[in-house]
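Take a look at these structures.
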Structure 1
Amino acid sequence: MTFRFRRFFVALLGSTALVAACVAVSAGPAAALTRTLFVGCGFNTYPTVGAAVLAAPSGATILVCPGTYHESVVVPSTKTLTIRGIAEPVIDAGGTGPNPGVQVLSSGTVIKGFTVENAFGEGILVGSGPGAGPAISGVSIENNTIINDDQGNPTNLPLVSSAYGECAETPQAAPAPPIPGDCGEGIHLLSANNSTVVNNRVYGDSGGILLTDENGPTFGNLIAHNVVTHNQYDCGVTVAGHNIALAGGIYHNTIADNLITNNGVLGQGAGVLFASPVPGGVYGTGGAVYDNLVEGNYIWGNGLGGVTLHSHSTGQDLSGNSIVGNFFGTNNLAPDADFAFAGKDFIDGQTTGIVIATLSDITINIADNVVANDANGIWIGEVFGAKVTVTGTASNIFVNEAAPVVVVTH
């Protein structure tokens, strides 16, 4: 490592980090005893991110120099690490098998400043597979570019099975059709809580950002200041309850100040989706996606409604969500036909800002939004006698909307 390059790291890390840096660079194995490790930065640094993760003690920082690293990275549950890219190095997971590009299994880990591309599954997965591992908290995913992942199902085929479970279709309560597998989308929080996904760019994946609850509740997360665009087969942000309310639930999450555009135009994806494929019956036995906030986003040009809420069964809890202070352009470009089984009146075949279609009774707050340039501002489908209670409707501003609010009921 040149003297000039070392001076760069002094400025970056401070004098305390310099001592660790010198030890790390002087001998690769000795770096396992230090708090700062380097990857791809010259002589005697680690050749891959995975090698540095293996050597690092919990609490260490791994700095990754510019370059392309052909690997899939797993941060194990036994280590809390900060992994930072310098000048946005690339983790290219193509050809590494049915894996995410980066998988975080430990609470408190930071992944910052990378491009993650060409993964079979998610670009970044926070959590383990369904049915395995504890909940994870306090993870930060920031300032990354997540592009061209979900390659296990690149054309959104209805795969009954796959080497990577997230690529297989998900059954819904009859008579709703199965949901095609999205391979986990760009960034996936699976039973994660109190974590942040901020200032990322997510595009060219199957879908954008996904929150699910297979292994336990997903709550208290912040999804903010991201650009989520041109993910053609699924939603910009999907909040999907995959567990029964008593064992999981997705709640108290905030989706704020994001740019969410041009998602789901080839596969019926919303800007932001609240939904659950888990059927209920008795209240509390179905999926649960409740008390979440969508605020201050710009949402335009998506396949389904800018915000779409779908409840396909009685006994689901999708109440208490708030849609506040957003700007909606033209949405629902691929008409919403999920409830066609209820009759042709329950197909929203026109451009629409916000779509609610439900078999469960729900309450929802829709307030202080600007909804512009659609045929319908808010479209509500009360299927087979379900009741939708909306607060805040009068505070919204509707611009060039032929019908500000449409309610279809049996």
Structure 2
Amino acid sequence: MVRPSGPLVNDLRPETALLILCSRVDLDPQDRTKRDALIAGLGPGTGRLFRDAVREGVAPLLYRHLGADVRVSPELRSALRRVYYAGVSRQFRMQSVLGSLLRDARDAGLNVIVMKGAYWAESLYPEPGLRPFLDADLLVPPRDGPALRRILERAGFIVEGDPRPYGGKGRERAAWLVSPVYNKYGISVEVHLNPLGLHMPLRAPEVFWKAARETILSGAPAWVMPWEHEICYAAIHAQQHSYARLSWLVDIAEMARRTPIDWRSAAGLAEQEGLVASVSWALRLVDVLWPDTLPRGTAEAFALRLWEKGVLKSFWPVSAVAARRIVPPAPFYLPSLFALARRRRMAEACRVLPTIIFPPRSWVSHYYPARRGRGVWGHYAWRAAAPWVFLFKRIFLRVE
């Protein structure tokens, strides 16, 4: 089931191979045999393994598989234990706060969709704390943003920056500009107004919102999206952050294994919204890291065009990502550019590209305060040139 034994990961350092192997929820007998061999090959120092596990967001999963193994150094087991129980405590606090917010939203007639870590931690992982997350991500239509803000403020949350839509007109088109973060006693809630994390509206928004289903999360009624939508969103999110955390790929692998995904429906959604490049590449990475996790032929169902494959290989080489070598982060908005190219709608591209390259000055000042010194036009120049500079370095300078 979970065997990092593909041709691209056979020559990994024992620490990296053990990290990948133990970053899944369950290990079968063959996995445990491989784990035992890797433990035997560990050197005396395991500090790097611990640091990598924390950076990759999988330290609690390593504790699940190594925490009681006396062959592992006491220092590593103790460090993993501390991280695990700190995560359990934080998740219980988060669930208490989130449950209260969801009940208040329900009483106010709002259908708030719970996204990402807060949903996946409860639905994909069998124990509290196995999937760390920093904040609770909530999604509402732009028209419901002010009502949710009032609920959060009544609950004592304080917003970072200006929660109002930037740019005034075109609220639906520029909803990606608004993701205010609210804080209360170390608990953070991020409010999203745009589904799937793209820099553009959906092609069929009414279908998206109608697909939401009701469930129970954190002991309260909540709305979530079907798993076909969730795996697409997880793939986009991982690509936006250049696959910097192994935990984001673990989420996709666990979705593929534990949920009843209709892959034909997921492929149809990806094609409709232009997400094929993002979803296909994430599935290919999962298939290399943990062979036999995906149903046979799943990645091929998300067929890449030749140019997409070339660009994806240049930005995120499978060998480098699978070996967990640090790849410089590509621009956050690349999945949106892939989607625009897939949709092939010139009028939409003319509307969306200026908001990506030239966002309002207030947005730049809020999200990039460190770059104020270069001026807003310097920031715009950086946004326009970043993908090409990155590609040049990757292709001609072989920078990784």
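What the table below lists for this structure:
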{"item": "At a computed -16500 (helix-only ellipticity at 222 nm (-39500 (n - 2.57) for each DSSP H run of 4 or more, over all residues; to 500)), which of 1, 2", "result": "2"}
{"item": "If semi-axes √(5λ) of the Cα gyration tensor in Å is computed and equals 41, 20, 18, the structure in 1, 2", "result": "1"}
{"item": "Which of 1, 2 leads on distance in nm of label points 7 Å out along Cα→Cβ at positions 97 and 113, largest value", "result": "1"}
{"item": "Per distance in nm of label points 7 Å out along Cα→Cβ at positions 201 and 297, the highest-valued of structures 1, 2", "result": "2"}
{"item": "For FRET efficiency 1/(1 + (r/R0)^6) of positions 137 and 265 (r between Cβ atoms, R0 = 41 Å, to 0.05) computed as 0.75, the structure of 1, 2 it came from", "result": "1"}
{"item": "Relative contact order in percent (Cα under 8 Å, 6 or more apart) derived as 8 - corresponding label from 1, 2", "result": "1"}
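Throughout, read-outs are computed from the coordinates displayed, never taken from laboratory work. All values derive from a computational prediction rather than experimental measurement. Cβ atoms are built from the backbone, for glycine too; each structure is taken alone.
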